[in-house]
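K.L.:
Below you'll find a set of structures to go through.
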Structure P
């Protein structure tokens, strides 16, 4: 017995009612190309946004170091570069939870320049996505004579007057 077919508007026999038709290879390839182009545009933008949002972790850690440094300095004649020792230890420190941020994207350090100056730095950990944040791999805060300055860049902070945009990495 032959399957039943319906006659279309052209009078020819077409597929039976309810029969499914698949995609052609050309349609699948065009869809794949369109998706590939969208991914090529969207993925770098997404990764850049994620790196920028992860900088907030470094900002929070540096702010915590600033506050702890000011508390330390109010009780001692100089700033300290000891991040993890408790403020009540025999050699007092800043009492920070560690030398790396909680999500592990930045290493933290404090350099004491003199009794009235320190530089707190958050450096992207090698091998993380933040290490690919070329323009803002290193974020720094400098306290000097009661004045705070921020800097960011791919290398050591540039505190000179020639640096026309020292806070570009700190924009939120």
Structure Q
């Protein structure tokens, strides 16, 4: 695993699905409640794998299966018993025509519930995302290598990028 950093942007290369989950775990553990995380990247790049790690790091219930909500738009992974655990709202914008597609899942009601809001294919719903969103783009390099670029758009997402940098530096 290798990484390089900048002020509001950080890139890391993961060489396996396990490392992608490790990155997600660091995100889930460090994210504050009500943080919005926007994921983009080609089909199969590992966005859902990243969310698996994120849900584990957030402390969701151990028996919660994490899968892509492509056809249902929203999966909810409830917080586990730990006091600092966070519920994860996992959305997928791949099959919606426009932002109004999230009306059915009560998009506006997801905020303020002390949960993490994670949106796959977020570029399709940019106008809905809050100002302070952490944008993560995944791209294939070669073989099993993926580059993940984390871009902060506000104070909370910037703090999250720095916390993840520190966590991943110890691995």
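Throughout, read-outs are computed from the coordinates displayed, never taken from laboratory work. The model shown is predicted, which means the values in this text are computed figures rather than measured ones. Cβ atoms are built from the backbone, for glycine too; each structure is taken alone.
K.L.:
For Rg and Dmax of the Cα atoms in Å, the calculated result is 29.6, 103, so let me know which of P, Q that is.
P.N.:
On the way: P: 29.6, 103; Q: 14.6, 42.
The correct label is P.
K.L.:
Using distance in nm of label points 7 Å out along Cα→Cβ at positions 72 and 144, single out the structure from P, Q with the greatest value.
P.N.:
On the way: P: 2.0; Q: 2.9.
Ranking P, Q on distance in nm of label points 7 Å out along Cα→Cβ at positions 72 and 144, first place is Q.
K.L.:
If you don't mind, there's one more thing I want to ask. Looking at FRET efficiency 1/(1 + (r/R0)^6) of positions 24 and 80 (r between Cβ atoms, R0 = 30 Å, to 0.05), point out which structure of P, Q has the largest value. Write down the numbers at each step before the final one.
P.N.:
Numbers: P: 0.00; Q: 1.00.
Biggest value here belongs to Q.
K.L.:
Something else now. Computing Cα Rg over 2.2 N^0.38 Å, for residues 96-159 alone for each of P, Q, which one ends up highest?
P.N.:
On the way: P: 1.15; Q: 1.30.
Largest calculated value belongs to Q.
K.L.:
I've got another one for you. Of the structures labelled P, Q, one was used to calculate relative contact order in percent (Cα under 8 Å, 6 or more apart), giving 12. Name it. Display every interim value, and only then the final one.
P.N.:
Working: P: 12; Q: 29.
Going through each structure in turn, the value belongs to P.
K.L.:
A value of -8000 was derived for helix-only ellipticity at 222 nm (-39500 (n - 2.57) for each DSSP H run of 4 or more, over all residues; to 500); which structure in P, Q was it taken from? It would help to have the intermediate numbers written out before the result.
P.N.:
Values: P: -11000; Q: -8000.
This value belongs to structure Q.
K.L.:
Once FRET efficiency 1/(1 + (r/R0)^6) of positions 40 and 120 (r between Cβ atoms, R0 = 41 Å, to 0.05) is calculated for all of P, Q, which comes out largest? Walk me through the numbers before you get to the answer.
P.N.:
Values: P: 0.60; Q: 1.00.
Once FRET efficiency 1/(1 + (r/R0)^6) of positions 40 and 120 (r between Cβ atoms, R0 = 41 Å, to 0.05) is worked out for each structure, Q has the highest.
K.L.:
Follow-up. Compute FRET efficiency 1/(1 + (r/R0)^6) of positions 56 and 88 (r between Cβ atoms, R0 = 30 Å, to 0.05) for each of P, Q and report the one that scores greatest. Mind showing how you got there, number by number?
P.N.:
Numbers: P: 0.50; Q: 1.00.
The structure with the largest value is Q.
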